[in-house]
1. Once FRET efficiency 1/(1 + (r/R0)^6) of positions 142 and 254 (r between Cβ atoms, R0 = 41 Å, to 0.05) is calculated for all of P, Q, which comes out largest?
2. Looking at structures P, Q, which one was distance in nm of label points 7 Å out along Cα→Cβ at positions 30 and 286 calculated from, given that it came out as 4.4?
3. Of structures P, Q, which gives -9000 when helix-only ellipticity at 222 nm (-39500 (n - 2.57) for each DSSP H run of 4 or more, over all residues; to 500) is computed from the coordinates?
4. Which structure, out of P, Q, was distance in nm of label points 7 Å out along Cα→Cβ at positions 46 and 222 derived from, given a value of 3.5?
5. Which one of P, Q has P(r) over Cα pairs in 10 Å bins from 0, in percent, as calculated from the coordinates, equal to 5, 22, 25, 19, 14, 8, 4, 1, 0?
6. Ranked by distance in nm of label points 7 Å out along Cα→Cβ at positions 94 and 310, which of P, Q sits at the highest value?
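Bear in mind these aren't lab numbers, they're just calculated from the coordinates by the rules spelled out. Small disclaimer: the values here were computed from a predicted structure and weren't measured. Cβ atoms are built from the backbone, for glycine too; each structure is taken alone.
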Structure P
Amino acid sequence: MGKTIRDVAAVAGVSTATVSRVLAPERSMPVAEKTRNRVMAAAEKLGYRMNYTARSLKRQSTMTVAVVFPELANDFFMDVAEGIEKELHAEGYTMLLSSSLNSVEEEKKRVSMLADRMVDGMVIIPAGSRGEHFQSLSDQGMPIVLVDRIVEGTELDGVTSDNEEGTFRLTKALLSDGFRRIAFVGGEITLSAARERLSGYARALAEAGIKPEPSWICLGGMEVEDGYRLMANLLKERNPPEAMVAVNLLVHLGMERCLLDSGGSKPRVVIAGFDESRYTPFLPACRYIASQDAVGMGMKAGQRIIEKIREKRALNFENNKSGVRIIRLPVTIINANAYGGKNGS
């Protein structure tokens with residue numbers, strides 16, 4: 001027969017309430033270290049495991065937060081997840097990670113399934129521009145925070161980078177180096193981050209008095225294969241751009257791969273792109289990088305979802321509409337020469 005919380009309390013010589021606080025700690029009810037050690041030793045001796053299902057039913061809280069990303073094989077998304085997990089773990093929450101497989105329809109299924117699992121809140125990087133399924137859940141009382149991408153037409157909190165300013169500064173850096181024929185490569189215009197980055201690029205050219213040729217704006221995808229395809233098309237032009245802004249790391253990698261496959265020991269163009277990674281020092285055409293604080297973005301999202309969960313508990317739902325908060329983190333522009341190589345020279 002399984003041991004109970006009363007058995008642990010008896011062996012440790014404390015109350016059942018104290019055992020509960022130790023095995024499912026909450027900051028509002030601290031326990032002395034000596035007492036904590038005694039309870040943990042008793043639980044280990046008896047082989048006791050907390051019945052979290054029963055506890056969740058009693059408290060009407062599972063102490064879990066669902067995190068839904070478009071894909072998991074993406075360094076940037078995993079850095080965001082690391083930041084979220086740091087904040088959740090510090091507050092006693094468990095992260096339940098899922099992928100929408102870059103599909104809005106799959107996203108709807110995953111979000112619905114996770115809501116049925118009675119998670120306390122959700123942190124989501126949207127797969128597309130449609131957010132009615134998020135808004136519907138939020139209207140029913142589910143705390144939701146969007147991260148990286150903001151869905152217009154919804155009243156949901158979000159944490160993202162200052163994408164427009166980041167791309168504005170990337171493009172300005174290329175202009176300062178004397179480049180005038182500058183292309184913007186990659187991006188799904190339905191995604192807020194891509195739209196904002198395109199806007200920053202356009203603003204920088206406009207301030208410099210440059211009107212981009214239609215062929216310089218090469219939208220269509222956020223993946224490695226998209227960067228390869230778009231770069232191949234640009235290189236076929238009679239007078240291709242001399243510099244390019246990559247919408248994200250994956251597109252940037254595809255562009256670099258295309259340049260390598262096209263032959264030549266020296267890059268034919270220079271690239272300024274979003275997202276620093278461990279691969280950046282090995283990208284020959286890279287001149288500038290817009291480095292996002294992905295872990296910091298995740299930590300801000302983790303903090304905000306915990307705040308919203310607590311707000312929901314403290315107030316009834318109808319009085320818990322404090323307005324939408326969008327947090328934008330600054331982007332750092334890095335010269336690739338800082339890595340000690342001669343990227344994009």
Structure Q
Amino acid sequence: MLKVALVGCGNMSRGYVEAFAKRRDEARVAACVDLDEGRAQAAAETFEGAEPATDYRTVLDQVDAVMLVLPHHVHHPVGMDCLAAGKHVLMEKPLANSEAECLDLIRASEAAGRVLMTAYCMRFHPLVVRLKELVDAKAYGDLFHLSIWTEQHTQYAPDHWASSAAKLGGGQLFSHGCHYIDLLLWFLGDPVEGTHVGTNYGTPWMEKEGTSNVAIKFAGGALGYHFGTWGAKGTRLGYSFHAHCTEGMLEAHITGGRIVAHTPKREEVLMEAPLGKHVGNEIEHFLDCIQTGRRPLTDGTSSLQGLRVIWRLYEAEEHGVVADLRGLGLPKG
């Protein structure tokens with residue numbers, strides 16, 4: 001049986017509990033680790049037989065894998081320690097705060113022969129998975145434009161680690177938009193060029209942008225767009241995807257839990273799903289990859305390509321030019 005440590009218990013989702021309940025004969029959480037002893041204890045009480053700890057290094061010899069839910073700026077050192085100890089790693093997004101750190105983690109996982117997966121939970125959301133199936137099957141013709149909106153209010157305390165751009169790794173685009181850059185690449189393929197315009201107007205608590213607009217052209221000619229804000233005091237779109245195809249538009253309303261097809265003749269609900277992040281699906285994929293040796297859908301190389309796109313967009317924005325986004329991927333093993 002696989003034994004797993006949860007490292008970082010401050011934002012534990014119910015999905016963690018549900019995933020391990022479904023796989024109780026194959027894997028279990030053996031340790032819950034947090035610098036706050038009370039949080040570690042509370043998390044351990046939700047998993048039968050889990051032990052609380054305040055230092056991840058003390059539990060590495062007791063587990064096969066780790067799920068790291070940590071501040072971005074410590075992803076690299078903690079991840080490297082875990083890989084050096086021969087553990088499989090599920091890393092909360094983003095993979096790390098710099099290209100050099102990402103490459104360190106990728107190379108260490110390859111050298112150790114261990115799974116390294118980025119926790120891009122939206123890849124495993126049932127509505128997103130079904131939307132991708134419909135697009136790939138050309139159920140409504142060819143996809144020529146994908147728009148993604150994420151509108152929410154997120155404001156950390158001034159002394160919180162995420163209030164520091166250096167620790168966060170950037171602004172809203174890097175911290176949260178990385179999910180949706182990853183999805184644009186997944187749906188649309190290789191990026192060619194793009195622009196980013198961001199601002200902290202309306203989100204003065206952010207050192208970098210709290211509101212972000214991204215437009216990308218892809219090799220096949222299709223366009224992708226992402227709008228994200230942490231300053232929304234109200235919203236109608238919430239989290240929504242609009243996939244414009246040549247025969248109709250597919251709307252995945254994540255907040256509303258449904259996919260709707262809009263065509264000139266009618267609107268049709270194609271799918272409904274329970275609300276939530278569905279983190280359990282992501283964890284199950286991680287466990288499957290450990291057991292089968294399969295590469296994760298959100299492995300280190302694909303994660304780095306998405307972050308390279310963001311860094312290139314940031315750099316081009318500073319210089320007032322269109323970003324060249326060609327050739328940013330790593331060869332896949």
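1. Q
2. Going label by label, the one that fits is P.
3. It traces back to Q.
4. Q
5. P
6. With respect to distance in nm of label points 7 Å out along Cα→Cβ at positions 94 and 310, the highest-scoring structure among P, Q is P.
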